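The numbers here are math on the coordinates, done by the rules we state, and not lab data. This structure is a prediction, so every number in the text was calculated from the model and none was measured. Cβ atoms are built from the backbone, for glycine too; each structure is taken alone.
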Structure I
C-alpha cells in the first residue's frame, strides 16, 4: 500500500458513521489480542475480552456510554498499562492495549473516525516491527518455515476490512462475524511470530 492508497483509505474512514469506525477499531484490537494472550496477565486478558465484547456489541446496537467509560478506566488501571519503559517486555502488552482503548473510545463516539485512522496506522507500524524481528532472527530455517510478511498481509487486510464495512448498509451479527474472521487471520500471524518478536525485543 503506497501513501496514495493509504490516503484514499483514510478518506473513506473519515466519511464513515461511528459504528463503522468502531468496527474497524474492534477488528484492529482483535488482531493484536495474541500479544495479550502470550504476554499479559490472565486478569488483563479477561478485561480485554470484556472490552472487545462491549465494542462489538456497540456495532450492532446501542450501548451505555457509561460502561465504555468504566471499562476504559479499568483498562488504564491494569499493571501492563503502567509500564511506560520500552526496555521491559510488558511494554509490548501496553502497545496492544492501545488498540483496545481506541476501540472503546470509538464505541462511545469519542472521535470514532480519528480512532480508526490511528488504529490502522499504528497497526501497520506494529506489523512492520514484527517483520523486522523476523528478518533478524538467527535461525534461517525457522524464518523460512514461517513464510510470514505481516506488514503486507495487514495492508491487504485493511483494504478488505474497509471495503466490507463501506459496502454494509446496516450493522448486523453476520457483518461482525465476517469482520472478526478477517481479523482472526492476522491475529494468527501475530501469534505465530510473537516468540520471535520477543526474542528480538529482549535482545535489543
Structure II
C-alpha cells in the first residue's frame, strides 16, 4: 500500500508522514528524494526504483524494501491529488490558515511560493480561477513574492482546489487535532506577524475569499 502525505506546506506533513510510516511499518520517503514534484519519480517508486543524485546526475536505483509500499511526504504534489489517489491513499494536511501564512513568511518561502501556485496552474490551466486572479497572479514570476499578501493568495488557491476537486479523494489531517502538536513550540507562536503585516493579511483575505469562491 502506498501513502501520500500532501496538502499545505507548514502543516505538519513531515511529522505526520514519519509517524504514519512507523504505524504501517513502511519506508518513509521525503519529497526531496523525488526532486519535490517529479511525477516520473513518483511512478518509479511503485517499481521499487528511487531517484538518487550520482556524479551530479539523477539516476534510479532499485530498493526492494519498497515492494510492499511506502509513505511519501509530498506537499509539492498537492496539485496531483487526483493522480495520487489512483495509486495509493492520500492524506491532506491542513492547519489554521493564518499560522500557515505566518510560518511561510518566517521560513522565507519566496520563490517556492511562486512554484506552489505554478503547479496548480500547470495542472488546471483552464480553471476559471486564473481569469479571476488577473492582476494577482500572472502564471509567471510575480513581483509580490515574499510578501504576506502572496502567501495568503497561495493558501486561498490551495484551499479552492481542495474544495473543488480533491475533498472526496483524500483524508484530511488537521495539525491542531494531533496529540503531538504543541503550538507554543511553533515558529508561528514564537514569531507572530507584526501588526502591519497582520493587517495586510486580514485585508486581502476578504478579497481572495470572494475571488477564490468554489462553485461545484
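When mean projected area of the Cα convex hull in nm² is computed across structures I, II, the figure 10.9 traces back to I.
From I, II, which structure was distance in nm of label points 7 Å out along Cα→Cβ at positions 74 and 154 = 2.0 calculated on? Answer by label: II.
Which of I, II yields 25 for relative contact order in percent (Cα under 8 Å, 6 or more apart), as computed?
On the way: I: 33; II: 25.
Derived from the structure labelled II.
Thinking of I, II, which structure, once mean count of other Cβ atoms within 10 Å over residues 26-33 is computed, gives back 17.9? Of the structures listed, the value fits II. Assign the value 0.95, calculated as FRET efficiency 1/(1 + (r/R0)^6) of positions 114 and 130 (r between Cβ atoms, R0 = 25 Å, to 0.05), to the correct structure from I, II. Label of the originating structure: II. Match the computed value -27000 of helix-only ellipticity at 222 nm (-39500 (n - 2.57) for each DSSP H run of 4 or more, over all residues; to 500) to one of the structures I, II, and report its label. This figure was derived from I.
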